[in-house]
Structure 1
Amino acid sequence: MSTDAVSPASAPKDHSVEREVRAAIVSFARRRIDAKSFDREGRLPRELITELGELGLFGLTLPESFGGSGLMLREVAPIVAEMASVDRSVATTVGLHLGLGTRGLVLHGTPEQKERYLPRLARGDLIAAFSVTEPTAGSDLSAIRAEGTPRGSHLSVTGSKCFVTNARLAGLFTVLVKTRGLSEGQNGTSLVLLEKGDRGFSIDQEERKLGLRASSTASLSFDEVLLTADRILGPTGQAARVLDPILAVGRMLLAAGCVGTAHRALAETRAHVATRRQFGRTLSQLPVVRSTYGRLASRLEAMQALVDTAAAHEADLERFSLLSMAAKVFASETAFHICDTALQLHGGWGYMEDSGLPMLLRDVRVTRIFEGANEVLLQRLGAAAILKPAALSAPDSEGPLAERLSALLASIRTQGGVALMGQPEVLQRIGRLSVLALASGALTRRSSASTTTEASLMSRCFNQLAATEFDQVIQSEEDDAVAGAAGASLLEGARDS
């Protein structure tokens, strides 16, 4: 066993596990993780997965009674961020297992299912995957075609899934299928547990990806896979009701990973501008570099504050679900902006793979797509802001944009807010305003609890940026209308030709 291994079962609940694991990750990473090499090879070594299990990383969120650490998301998020700062493929592999891969089993598994799987999942002897997306069904889960059909005392699963993270590492898969005939609803869906080796279940070859190249991603095929009733996870035909808390955890761990990636990009940039000389001075002495770096740093602080705020509301399921969407959208977009600007500040060297910046940029790009495309999440946030504003707010994190947003939403409701439910562009704008207000409020609260000048400057800087972006979003309606008309004309013309 690794000498860095954590003994979670005996550790007290005072954040000591979090500190131990973070220290162990740093020590382990220096010795064993070569992110550039893994990226070139397109895989994580199997022995590395074994060592990550020995460190206790695959059991962080699993119950102590089954060998896990039983940590809350507010404790796990910094650990995932630490992993992502070293290698986003490693963080994705572990984070998927801790979140989407196992959360359904923890929340809805029967005692027998938990006993069968959780101890091995906690040790890392069994890696978990989660499978929803299909070639014809991405954000629209109602369009899935994979189906479980009753056949005697069994369920026969047919269909396929794509873009499955951990696919060729996993031994246990939580899969969403249609289960018409198993429940009163004609279009019911259920979660089922598939094991690697089930007859009729096959895993395709690794996908070639822009980023996260060392993370396993492949398609799954089901050719009349026969499952017994004990492989159904949660209430039959009611997956739609239980999915959201699972997806919310996945969004949170993705957002935490974005924090780690952005930290790494900013750290690399700080070191570069402090030593790179141009025009007789270091880049860090140039006013334009200082202001750019200050804006990036303030965005990172806001991202961290919003992720922390969302994770702290884990027990309030409705609010947590919405805050996790906001954190995911803001963190994924902000991390990409930070990585892109960091590359720019490195100049030509930043474009070279050896600098490490291109890999950070490639790895973070997908975070705006998976765990829910940002455009879809913004629509849901916009609808919630109109219909359920109390659920979307974080009462302890009111900031300078909250009052403006509240007044705007009150005006929208007065003018018939429900009518906007069929206008996705408008809902996206409202969702984006809500995200800005939440990030501003989270950072304002954090800075007010600090006595440092730096915290105050970070808050002031970001709030100015957020206010400007808030105004731009409000003023974008006319631009969107013109762009939409131009796009419709061009796309219709292309179809006709």
Structure 2
Amino acid sequence: MHTTRVLIPLGALAGFGIGAACQYDLPNHCMNHNGDMTCVERDVGAYCDICHAQADGCTNELPPPECRWEGVASDGTASLESFDGTSTSDSSGDSPDSTADSGASDCGGCPAEAPTCIEGECVPCDEGDPDACAGRENEPICLGGTCVSCTSGEHGACNEDTERCDEDTNTCLTLCGAHATCGEAACNFYEGVCLPADAVVHVGNSQEFLSIASAAESFGPGERGTILVHSGSYADSLLISDGRVLGILAMDPGFPSWNGYDDFPQLAVTNGTVIIEGLSVSNGVSPISAVHINGTQARVWVDRSHIVNNSGGGVEVNDGAELTLKNCFVGGLQEGSEALEVNGFNTVATVVFSTIIAGLGSDGGDGTHALQCSSVVGKPLVDVRNSILLNTGGESILCDGVSVANSAVETDDYPGNKEVGGFGGGQFGWFNGIAQGDFSLTPGGAVIFVDVARWNTGDPAVDIFGTSRPNVSNTPDYAGAHLYEAQD
């Protein structure tokens, strides 16, 4: 392999009145890289004009034959005699017109995984020229023979302020704190990055997929993507056990309904991440919770959604899994089922601005609860803030070590929260349609839950219906998912 740096007499370049004896090194000029291909990759022209210095030689006007540099030299850089008949090189080499390396021009544009052209064959950059990736705007780093966007130690093509490098794929990921940042794609809030913009599918009548499950199956093991759910009702059961990272978002307002299929829960996750927003996960007939999350590799984030009126209960999190609930209605009046159950060592549940209500009856043990946790060494890590937790029969909370703040509960066991007393038929009027899973506040309920919560930086900017919250730190707010607004 040889490398060549061309020295051009500035007097030979159009527009310069400098004597031919004066030479100047132009390291970024297209003649010192891959000619026409360099200009195309830089998106600044279609041709390399070696007779001009402007724009590093790149132009959209076809140069005369004696001024055009088309090909790629055998080592991936330009090898060109200067106009005074001399060149500088660390080893002997021929000009692009030489027949010795004529096979190089057969390569055309080499791909990122084999960016160097040697004797007419594209080869990996670590076998050819390690600097071959430098001229690729979106893949400037040679790693393991392939041109990549970035590495754990180099930002490369990534914008340091708005992107970070995904070490698994060596690609740039857009930072986000809201779905809106990501266009149609979802924001993976657990990692703070957008899911791929080119991996978005639609579910609904006349859409590319008719069911949530079939849309999810279009993504392979470990892949990331977004499923946009249009208005309708979907009888689906979905298992994520292969590392997929999926956003499942309502495309239309009105909470598209995700109903259970047969005796299976709507969603079970054992290995993977699922981000849900704007759906009604409801009316499931499975004997287990509608959303079932198990194991240390399982994470589910649910925002502005209903998980209500499911026979087996709302959400169950086990054995080191992680759950985040924000602005959600969870539970219902079904007998014998927990609204939210958290079990196992180092299982994590974070509940913010949510309304959780459990029904009557026994779950086969000690009755039903809005929140129940297992009692184990290294008990679950459960944090509840700015929420409403009620139970139509018995205690609303049975969870040792739970942290509850600025919330409405039935008893005085949790100082710093509002005790609202026992919850029964006489209190159903606090909500607009408790039997139907509608836990939005009535005027009577608004009086009970006003100013119980405290909005702080990092809390949801809107409520379950999109109404703006205070967005000023330490401002009193309504507890639960619904911020009540009096109607005119």
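Given a value of -1000 for helix-only ellipticity at 222 nm (-39500 (n - 2.57) for each DSSP H run of 4 or more, over all residues; to 500), point me to the structure among 1, 2 it was derived from. Don't skip to the answer; put the middle values down first.
On the way: 1: -18500; 2: -1000.
Corresponding structure: 2.
Work out which structure the value 1.13 belongs to, where Rg/Rh (Cα atoms, Kirkwood Rh), for residues 200-359 alone was derived from one of 1, 2.
Values: 1: 1.13; 2: 0.94.
It must be structure 1, since only it matches.
Name the one structure among 1, 2 that semi-axes √(5λ) of the Cα gyration tensor in Å of 63, 22, 19 was derived from.
Numbers: 1: 36, 30, 23; 2: 63, 22, 19.
For semi-axes √(5λ) of the Cα gyration tensor in Å, the value 63, 22, 19 is produced by structure 2.
Between 1, 2, which one scores greatest on relative contact order in percent (Cα under 8 Å, 6 or more apart)?
1
Who wins on mean count of other Cβ atoms within 10 Å over residues 224-231 among 1, 2, i.e. which is largest? Provide the component values of the computation, followed by the final result.
On the way: 1: 15.6; 2: 22.4.
Structure 2 gives the largest value of mean count of other Cβ atoms within 10 Å over residues 224-231 among 1, 2.
Quick one: distance in nm of label points 7 Å out along Cα→Cβ at positions 320 and 344 came out at 3.8 when computed from one of 1, 2, so which one is it? Don't skip to the answer; put the middle values down first.
On the way: 1: 3.8; 2: 0.9.
Of the options listed, only 1 reproduces it.
Compare percent of Cα pairs over 24 Å apart, for residues 112-239 alone across structures 1, 2 and report the one with the greatest value. Let's see the in-between values first.
Details: 1: 26; 2: 45.
Max of percent of Cα pairs over 24 Å apart, for residues 112-239 alone: 2.
Only the coordinates and a few stated rules stand behind these numbers; no lab work does. Since we're looking at a predicted model, the values are computed, not measured. Cβ atoms are built from the backbone, for glycine too; each structure is taken alone.
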